[in-house]
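Please find the structures below.
Nothing in this text is a laboratory measurement; each read-out follows from the coordinates by a stated rule. Bear in mind the structure is a predicted one, so any value in this text is a computation, not a measurement. Cβ atoms are built from the backbone, for glycine too; each structure is taken alone.
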Structure I
Amino acid sequence: MTVQRPLFADRTEAGRQLAEQVVASGETDAIVYALPRGGVPVALEVARALDAPLDLVLVRKIGAPGHPEVALAAVVDGGFPQMVVNEAVQRMSGASPLYLAREKALALAEIERRRRLYFGNRTHPDPAGKTVILVDDGLATGATARVAIQQLRARGAGRVILAVPVMPETSLATLRAEVDLLICLASPVEFRSVGAFYADFHQVADDEVLAQLVEAAGFDGEA
């Protein structure tokens, strides 16, 4: 059996490597969006490299019944909250419409909690007509990224770039078709989990996210 070795020391190192590739792509005028919480320290490095504002797309994964680690669906915040459902997982797990409706409501409640905590009364950059760069610490099924991309498109983003350190080879083609540019540092065939590619993959806490938002361009720390 092949032993999966870490590719990155931590999210900051992954973010610096990713930032190099984003800069090399020629993108200079963009808004960087992170998928919290794990995507924030990665996106911070990209925003720094571009001297760009950093914002968040508040998305929550919905796990399959009895298997919360398996992405059944993802819900994104917005005036009209959207949900993307992995139909294959729904069939295999037997998740009912009632289960999905209940989990969607819980996800939206958590999204609202995070919005109040992270943003307070801060204003947000407007993505309409702009290049946006969506960043996470890695993707497995890509469900959260897909629903975030849909939201950014609905808000009028002119060009959407997805930038992640690692995702499985099987997800590349699907996600590449949904964005204008996909930047991925590694796409291994053998893929157990995103965390397996990091030496340090600690759970990012709310206070860590808040500190990084204050540090980033476009955030002055005033609630």
Structure II
Amino acid sequence: MKLLYAEDEAAMSEAVVDILTYHNYMVDAVADGADALAYARVEHYDGIILDIMMPKLSGLEVLRQLRAEGCRTPILLLTAKGEIEDQVQGLDLGADDYLPKPFSMELLLARVRAMLRRREEFTPNVLRRGSITLNQQTYELSGGGQTFVLPKLEYRLMELLMLNKDVYLSSEELLVKVWGYDTEAELGTVWVYISYLRKRLAALNADVTIAARRNVGYRLEVAE
């Protein structure tokens, strides 16, 4: 499961990212509302955690804009203790839940699990394309009676290709969405990981291939 976490307090952000990562969540952390909005617009997340008090754009404004644009990703707001007005306004704007600061990490994890359970009501845990499936909880790529547990970057790349049915994604798009905005990886890294996935699909005897179009990008194609 992949989360976006927006928090401008560096120590708090580091602690929360550490605990979420320890519990097997993938986390993109940003430090202001403008970056939170930009990331949420271009990346696929299973859940979003927004602190209300942030530079550039508040968490409430990020929430307002995302819901106005049709984003259905579950959103958890972090609010100041006792700020009932913020909590009410957040829920009215479409937040799924709120958590007053300060909070225990155990309670944060429980709220995140609850938020993701609600997401599962309309988002499948298993993606299917042709003869293969990708389990979004266990990272298992399966087909032909065999299964591979994908490493994190291979999983992110495969998930992105499966979610974007019949859409070509450029190497630049894949690099940003899989490796992140601040990556030092080069475009050639995308080709290397595409080759890893092609080998896995071949080993599964899949009827799915990763097609490439010169100067356009990559997409999954199912053999007819």
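Can you say which of I, II returns -0.42, -1.45 when log10 I(q)/I(0) by the Debye sum over Cα atoms at q = 0.10, 0.18 Å⁻¹ is computed? For log10 I(q)/I(0) by the Debye sum over Cα atoms at q = 0.10, 0.18 Å⁻¹, the value -0.42, -1.45 is produced by structure I. Match the computed value 0.30 of FRET efficiency 1/(1 + (r/R0)^6) of positions 91 and 171 (r between Cβ atoms, R0 = 35 Å, to 0.05) to one of the structures I, II, and report its label. Going through each structure in turn, the value belongs to II.
Looking across I, II, the calculation of relative contact order in percent (Cα under 8 Å, 6 or more apart) that yields 27 traces back to I.
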